[in-house]
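Heads up, there are several structures right after this.
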Structure I
Amino acid sequence: MSRMTLTALWLALGVALGGCARETGAGSVERAAAKAALPAPEVLVVTETAGFHHDSIPAAVTAIRAVARASRSYRVTVLPHARELTPARLRHASAVVFLLTSGELPLSSAGKRNLLRFVRAGHGLVGFHSASDTFHSWPAYVRALGGEFANHPHRGVGRVIVEDRTHPATRRLPRAFRIDEEFYFFKTNPRRRAHVLARLDVASFGGSAHEDRPLVWCRREGRGRVFYDALGHNSTTWQDSRQRDLLAGGVAWALALRGARAGCP
């Protein structure tokens, strides 16, 4: 084969490879643009109360909106009424948050079935503080959330012990911290059906150090992810960096965001 023929072949090969590279590069750009055009996961935040109404709800809403903006990974839609959890809304959502809700919210039987189906199909359910004081007459909700409010005998500065610091909600927390709060006790120990992330040190209120009082946990409901945080009674709690960490990590885990998928057996 002559030198001229070899040169022509090399030139042809270079042109072909260059064209492939340009096509591959263009394809990568197009795929990235298509991914960027996808809407961020939507988190529906219910704030309705049919029982005790917490003055801290506005502070809690401000906190979750701030955390969502900082994350840039999801968007928040606040729903003042539980009846707004329609099939159409759930179809486009990735998680539902019950934020300081209370009492028997006016959600129809169909609405309740739709919500449970939504969670079990692989979406997120997140509850804060009095979310466990909600839907007492709906056993499936109580089981899904992992605990049902009984009373709050301790209020003031208490010590919270973080049991598992590998979960996205707790990985930035110290092993223990003190916070001014209203601390919930539950009708049955949530540890029976959930993975406990943090508990109250009852000794900080003069009780027994061996008394088991979970405060924060996660669990699976079907293919869905459930996260609950019993803190949040005071407005100041929602400005506390520890609560913000619990909020950010808990929602991220419930959404199974990248870097927040593991952490709950």
Structure II
Amino acid sequence: MIAELRRELTAVGIRGRQRDRILAEFADHLACDPDAELGDPHTLAAQFADELAIDSARRSALWTFGALAIVAFAVGVPQLTLPTVPDIAGGRSLLLVGPATLAVVIGSQVAFAAGCLAALRALRLGGPQDVTLVRRRVAVALAAGALTAAGSAAYALNFWSIVPGWWAVLAVACASAAAVPLGATAFASARAGSLHVSQPEPVRGLSADLGRFARPWAIGAAAGLAMLAATSIVERSLVVGVLRAGFEAVAFAACFFTFRRYLALTD
């Protein structure tokens, strides 16, 4: 029984101290009652894997949300303290500042959306069928967060000789610091990802997270209108507001079509 259970636990990804602890409990139980019916080892291993995967997915999602909050602070502080916005053509290369700006703008929004959706689903885990989806959302959120931090550092490096030295150092240092919680969370999530679940495919879409507010196009329209209003007021130009709102709409549509199935953005 113990040897077979060991093989089944290993097959579903339960190894090391977790496996040894489970086996020790079963061995102790059998020592007290050698004739005890403990169940089928394959079924027991699957149940243990599901329970551990659910717990680890919930932790990963919440840790990811916390890590992204640190990234937002690390990227936001340099942006708020930048004395003046440099001329886009005044840096080292347009080939660097363009991707860097896109990485910050788009990466931050993807990280925010994926991180929030991962946390929402983690708080409402309906069973092992949601674990794979939470893992996907966590992976996208962490990757987008890393892209945002990298974009912030690349932006500072591009304008290193133009912006004040203290600001360039601050931006790069903050971006580097943001990599620590992102890396730690990614490592923990990768280790937990080795656990196999009995129901790997999600069965619930966006409505399970947002309820009656699960209307992607309405969310996109609201984001575009918010960008239009905010930019028009800040820049004092309706034309600039329309341009940035148009970019926001295109970016939202592109991200939605890219991730709609992978992140279960539809029902």
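Just so it is clear, none of the values below were taken in a lab; they were calculated from the coordinates. Computed from a prediction, not measured in an experiment: that's the story for all the values here. Cβ atoms are built from the backbone, for glycine too; each structure is taken alone.
In terms of Rg/Rh (Cα atoms, Kirkwood Rh), the structure with the greatest value among I, II is I. State the single structure among I, II that was used to calculate distance in nm of label points 7 Å out along Cα→Cβ at positions 186 and 250, giving 2.9. Corresponding structure: II.
Just checking, which of I, II has the largest value of mean count of other Cβ atoms within 10 Å over residues 114-121?
Details: I: 18.5; II: 24.0.
Going through I, II one by one, mean count of other Cβ atoms within 10 Å over residues 114-121 is largest in II.
Starting from the value 3.9: which structure in I, II was distance in nm of label points 7 Å out along Cα→Cβ at positions 122 and 162 calculated from? The correct label is II.
When relative contact order in percent (Cα under 8 Å, 6 or more apart) is calculated for each of structures I, II, structure II gives the greatest result.
To test your reading of the models, identify which of I, II gives -11000 for helix-only ellipticity at 222 nm (-39500 (n - 2.57) for each DSSP H run of 4 or more, over all residues; to 500) when calculated. Of the options listed, only I reproduces it.
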